[in-house]
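What follows is calculated from the coordinates using simple rules that are stated; it is not laboratory data. Model, not experiment: these values are computed from the prediction. Cβ atoms are built from the backbone, for glycine too; each structure is taken alone.
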Structure I
Amino acid sequence: MKQSAQEIGRLWFEVVWNRGRRGAIPELLSPDVLLHDAGEDSVGIEPYLLFFDRMQDTFSEIHVDIEDIVAEYDKAAIRWNCRARHTGYGFSIPPTGVEVRMTGISIIQVEDGKVVEAWQNWDMLGMMEQIQGRGAPPTYVTA
């Protein structure tokens, strides 16, 4: 039985990000997946593997919490937040040990149990500001 877009979305964040399983990426992405991120498009799994490796090299203690999933037919929209510790040299900044928090929304389209297209929007600027010691942007202030 094929998994729904909602199930694939939950599995993606739990297995790939929370458990750090790089090998799950080709299991969950179609070989010719179309990825849209920050106005840039990429085709295939390899660009995502490079992104994953860069994030794993830059951060430890990565944990993603799913706040909401809204799914219909073959698509799911996933609102998430992530916390991680800056312990590597990624983004041309020496490790700071700072815990950063990021938020984002990912939309996935699934066919035959694999993601065939995905749109991602996350707060990379806020992440960079936290790493550089400028603190969390106002959107991270808790009530």
Structure II
Amino acid sequence: MAATKVFDTAEQVKPYVQRALRDEEVRAHLLNALGAARSAASQFSKKDSGYLGAASRVAVEPEILNNLRTATSELRSAVDRIQHPAAPKHHGGRNFFLLMTGIVLGALYNPVTGPETRKWVSDTLFGGGDDFTYQASDANGST
């Protein structure tokens, strides 16, 4: 019975641990918290043993308090990042633009309806004149 609880708990924790190992931002928060905690711990001496000595030392020295605050805020940031990962970016506008571009290019350059479609677009946008006809020049440069 106890073994099943352990396995169930391990299965529940597994995604969080994997996310913590793979996410660079979480790792940075954890390393910052560890560094701040080490810095705070290094400022305690052996004579400050016990809760009262440690509490009075924290109350007197603001550097220790700042390190502890940094460690707790970094741990909170890491936990928030693990529990609520960043949402993936959606590229709906870009995908729609690419789809429409593909449809337009397919309609304009397909071999069956392409020439008629291009003529219709040219007539609609620029009028029905033959202003855009190509005239080949002679080799001498005269037209």
Structure III
Amino acid sequence: MILSMEEHEGDSKSLIKLISTSTIIASMCCLPSVILVMFGLASISSAAALSDTLYWGTGSYWWFRPTMLGLSGLFVITGLVMYFRNRGICTFDDVKRQRRKVVNTSLLVIVIAYATYLLFNYVILTEIGILFGLEWESSRFWNK
């Protein structure tokens, strides 16, 4: 099956949305603190305490980070299923016939989603948080 340029761009955009959304869901331990400080809705100390609570799971929030990571993984899997169904790969026979495409696309999306999460959460959010005054210098992995 030959794709037109518009269909190819639409597929790329849907995969980019899938990866971006899963990255944001997985980063929910640190993203709220940065946003609250950015808009002046929380002090630096309360935002840092919120990040510590959500990231490390202190108190009764031990479940939060694993839940967000699990939801992110489920979102990627659901998105891949919807992506392949929109491409006409609906049954297991279709998957067997186009196994190489399914495996390669799935692995590519999973690796890019994970790499994007690492980059966004541990580099971009860390630097933005430090820029706004959060004391996250010790979490820079390149300083260790």
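Can you spot which of I, II, III the value -24500 was calculated from, given it is helix-only ellipticity at 222 nm (-39500 (n - 2.57) for each DSSP H run of 4 or more, over all residues; to 500)? Going label by label, the one that fits is II. When mean count of other Cβ atoms within 10 Å over residues 80-87 is calculated for each of I, II, III, the greatest value falls to I. If mean projected area of the Cα convex hull in nm² comes out at 11.2 when worked out from the coordinates, which of I, II, III was used? It must be structure III, since only it matches.
When relative contact order in percent (Cα under 8 Å, 6 or more apart) is compared over structures I, II, III, which one is greatest?
Values: I: 24; II: 21; III: 31.
When relative contact order in percent (Cα under 8 Å, 6 or more apart) is calculated for I, II, III, structure III comes out on top.
Where does the value 66 come from, among I, II, III, when percent of Cα pairs over 18 Å apart, for residues 64-119 alone is the thing being computed? The value was obtained from structure II.
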